[in-house]
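What follows draws every value from the coordinates through simple rules; no lab data is involved. On a predicted model such as this, the values are computed, not experimentally measured, just so you know.
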Structure P
């Protein structure tokens, strides 16, 4: 007799399409939602809707700061699901996809159109979208990414920093779609989660336990996991394995730092399972009578804050700082669903971080500075970065990172740990920032640190430092 699922059937989630669409500002699709819903049963009309949707989405991408995911979310569901498959292929591999599809592309394009702001009208993208849609019923063709799928300045920087072999690996990894990674809650565990996801039959994609993190489950492609009972009951979060490891590294660098390398590159060939979580948390082993305190200083929507709180078994205190009140509100909702009650959120005014530092100055056991960065380690998930990123951003990022690291270093208690992390592998934003910080803060000593990925996880750099 098959095992009964440990997850109860969750009630259907209420949705209000009208209210959601009325809240959406900015991009307005060039067709009405109601019209598309009534006519897409016709193949010709559906194709027309997809073409119109792509045209509006492509133009929006280069005429507005709105993120690709946000623009997609405003489209009718049927069209959105199709464009969510078409857009990444063009953004990830414009040159190699064009060659496979027989679409002519002039030398230097699309990258020589960036500075002239002519990408919104780049015709080959529209032709590729139409041909990809026509071929969607067929088995997807395998496309090998090439260097021309990336801006020349980006590839040149990789060559100067890492050499030809690393560059070849980066091109091949960052030119392909990323897997879908889940982080099981500690009370459930990755094995039980994998069983729950497959108990009704095999998934349409390959599912396996992570070889990088003890709570990770890796799916080779997209599956609508957010509609499962396990998700509704807080059994897991969608979170990249590298992001999962950064949270564990912040708590146990001596245990999880061994996987880090001195240069970026895929970790797919690691055959050993990830080290299991320690039985006792830092909360249980510390000798101080003060609550064990972790501060996630650039928390965003709180993926790492949730991972930290869960790893600590709901004990101690995890403070999540961010400049976005909207993201912190999302964190509150996620924490409630996950059953995590040891997180407190604080909205920080950009440029006024020192004001919140005073409250916990010298009192935190662990401070994580997951700083803003160029995002080159997540190009698979956010391929629009390489199309829209301005070069002045690359110059500003190291300055921002060093400032945040210096400000939040004051939170660390004597003997405590400061952890710096970014989802990029640019030396200017990684080892160079750490070198400058340590030169200015002799009370800190670097311990474990290095690069992780990209492949199969996203690309990260992390460095732990201990305060004397």
Structure Q
């Protein structure tokens, strides 16, 4: 159980990146290992599906992404609420424990169903660990540097995805697709679990401190989980715009994850080249987020979100039209730049709008919809590719991505300059609370 906050601990808490640099840097490293676990599959699992399990239909090949996306999305929603009730660190450690069997299942799976089980566990683990590192970094830095914090978080995660994809592609080209590439995963899990259990500290004191600075909630009180869900999904124009953009962003990422390796192979690329191409997109995405996250703190969230979605659509179109290695690289770079503009900015926008007392829950709802995009994208791309071919599937995803940018342009307002956090809707029955501080104290006692 989470230890109760002492007066000395509360008095020593300060918000900011510099003030919490040690823990912030540690969480960046932890999230790199979280991302590396996903990268294990990024370049070689479609090849395993076709070569070892003789799966021909694109929908069947992409089924592992569907399972992963649904498991991660549902876990994201639970992770936000669990973080609010039980504390961040407990959820982070639990996520790593769930990941322990994953590399072994991928190494020795006798049937494709075992691979699907591994991806279900991987999705649950990712939902718990990645969600928690996001929430904890937002807690540490406070309101001024949310974009920068999310840039560093996503930079670490997706550069690690790229490095892991590149490494597994290189190993697979030389030693075979199984089991050697997945030896890396054993090391990733052990290191990530050890760092999280032994060195990471909980950030609930920072939440209490920021809540006191923000001030008390009005008489309507702290919103219930149902209220947070519907505000983030539909009723609040900014939160729901962020949620739909996140869903479509991962919809095209699910397509890229499943179809890009097949497109590259069909164009004559070997496994090593496929590994490089599979790494270019997340590497560009990861590195560029260092700039785009901080940029959103200066220029605002909306322009980066809208233009990021449109640049993603252009990148997908370039990959669809390309026929050689250089063209694929250009398209992957454009897709990575567009995604980098969007990814940390969406999370920062959630932090702008949601009050600290229910921010983790709002992040969970957003990540529920965002990561359902993996499953929807894989299903949509697979069915379309089986019916009309790979190019048709990719053009469909590009069109949906462009339309998502239009929706954000029309419906969303700038969140960076919002003077006050979003409050509960009057027509929903809120949970009464005298103040944010008293609410958090009650929740802290409940978790003891």
Structure R
């Protein structure tokens, strides 16, 4: 895939014209502004938009759920699937657009997480394992027409790869955790892109040993950023002898200078996949999940201390915590978890009004093999979106944590979680001719409003 060197603002203007043409003709255009390969793909078309999608565009402020997914078997293109997320619409949960990554660089990237720019106009997504195939691993989509995302550029960075999490910046750029070095070892880096789509920094300048950042969160009001190290990517591959090398540390940063000020070490083998700061907490406290030991830890950024506050092994055997979310008011914590066997899983909802003593409000069990990985609140915190797929390295790696490949919605009401039966989307059958593994997602209109 060729890489566009034009800045995002120019590409956004161009993508808007293409998206308008797509809406007028019913054609979903993929990567219309992404160089030669994209233009060739555009000429062949990528599918049609349903009448349901067109009617949603004409209704009141429609919402869309963007799901970043790869193909089972890794032989068909990765794609961004756009779903109607307007619960008042009769087309709620239906496919609006299917934006395919074109060319040889569009296959076998292992679609991972995504991030939405502060103004809601650009969606950034990462290909976790794209660098193994010398592909670009960062993909940027224009949402000028929210119903029809258009790929506007793909990029790679020097020094680090294996992207995971995205944080939006006020200038409409992003911070991105890149978990490993270019060969999958250590150190990784935090990459910064500005609002024009240009790489402006890789941090820190002198990383500590075993720096493999996965999760990230920011509190600009405290000049605070935290990242957590999770795993050395190369160690998950069959070609590298030995066990998977889990990391277990939280890095505390000066947000403005992009420098690490201290490290908080968790017990060895904790596997600190995700870290979330508590909104409004004056001490910069937050939670980090143990995806290796099933513990939930509370850390204090100011004092550099941590202690475990909940044991998920009381909910299932050999528990592995996943990517969690905290309500904007800092009173609720939602944690997906799975068993090491993958056969037991659920979503735990906590009252964290007292951060040191989280109170379990609900333990919503999912079916055997569900495999929930990521959770995010939406629609004024009344809904919880969950994707059921983590990572399956098939015949080349050591990680085999697939799921049932559903994207589901749970309704949040008081102390309870209940299933939204209208939004249980099976990505095995959603797109004819391809089984998909849905991982990262974002919702239109959920632009940055002071915290990630």
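helix-only ellipticity at 222 nm (-39500 (n - 2.57) for each DSSP H run of 4 or more, over all residues; to 500) computed as -12000: which structure among P, Q, R? Write down the numbers at each step before the final one.
Numbers: P: -12000; Q: -26000; R: -2500.
The correct label is P.
If log10 I(q)/I(0) by the Debye sum over Cα atoms at q = 0.16, 0.17, 0.28, 0.30 Å⁻¹, for residues 238-277 alone computes to -0.55, -0.59, -0.97, -1.03, which of P, Q, R did it come from? So the calculation was done on R.
Among candidates P, Q, R, the computation of semi-axes √(5λ) of the Cα gyration tensor in Å that gave 37, 28, 22 used structure P.
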